[in-house]
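Following are the structures in question.
We did not get these values from a lab; they are worked out from the coordinates using the rules stated. As the structure is a computational prediction, the values presented were derived from the model and not from experiment. Cβ atoms are built from the backbone, for glycine too; each structure is taken alone.
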Structure 1
């Protein structure tokens, strides 16, 4: 086990409530460097070539939470991810009112982490998209019902995505 992996393991034990971005900052590494060294039960890493497949599948799942964090500010959209289509060098998302709109540069997404790490004491699962330098571009967390419970069908679909890591 490398020295960095030992530090990550120790940090997980001592401060399990830290978010991965906070853990990476404490260790002075990129978030991707951190998550790619987490135990397999917490994270499965995928190559960027799977991004479009993941986005197309998630668009069928119903409500999710899409998060973009920039300079300490956090932007969230809680809605179904709209279907996208390629055009003008982007994967374009044109959602209905209340849904996400945007233009994603797929080739800028070098890695995807399928992250299963509790958040504020609750089970949580996310697809986290990283650039080549290991910085987070955005995250998609599984949705929750009115009681705050994860949608079981989304958990099953998320776990099925882990099979892409075996390709």
Structure 2
């Protein structure tokens, strides 16, 4: 992991730990067994190599985050990312001290998680599946039929056997 990514993750975690202690303090949906943790952040491949993808776990949500490696003040538009052969929609967000980022909600609230290890294991499994190469599209074989076969319901091979 690059030093710039490690620094961005430290800022992300510290910011959301502060949010947990202030804005979210004493909110009923908090799962007090959980803590803020940034999991599995890796730089995205080109053309998005200026950002990293990972999962942010908090006591109130778990989201995929697309985090720019350099702080950006301006929020961008919502974006789509193709991950593991599936399309994911990310909403744009911004926080003082962190800047703009994009998030795709996975779980909220977090009441189904008993402990940090369970939440982390879930996050790692999601990332593993999203980082697999997409399965190739199935090959569909086409059979060229003659007009006679189309009218009489026989495949061309049966027609040739006559």
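Below, the figures for the structure above:
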read-out: Read-out FRET efficiency 1/(1 + (r/R0)^6) of positions 23 and 135 (r between Cβ atoms, R0 = 25 Å, to 0.05), computed value 0.05, structure in 1, 2; value: 2
read-out: Structures 1, 2, by distance in nm of label points 7 Å out along Cα→Cβ at positions 31 and 63: label with the highest value; value: 1
read-out: Origin of the value 1.28, where Rg/Rh (Cα atoms, Kirkwood Rh) was derived from one of 1, 2; value: 2
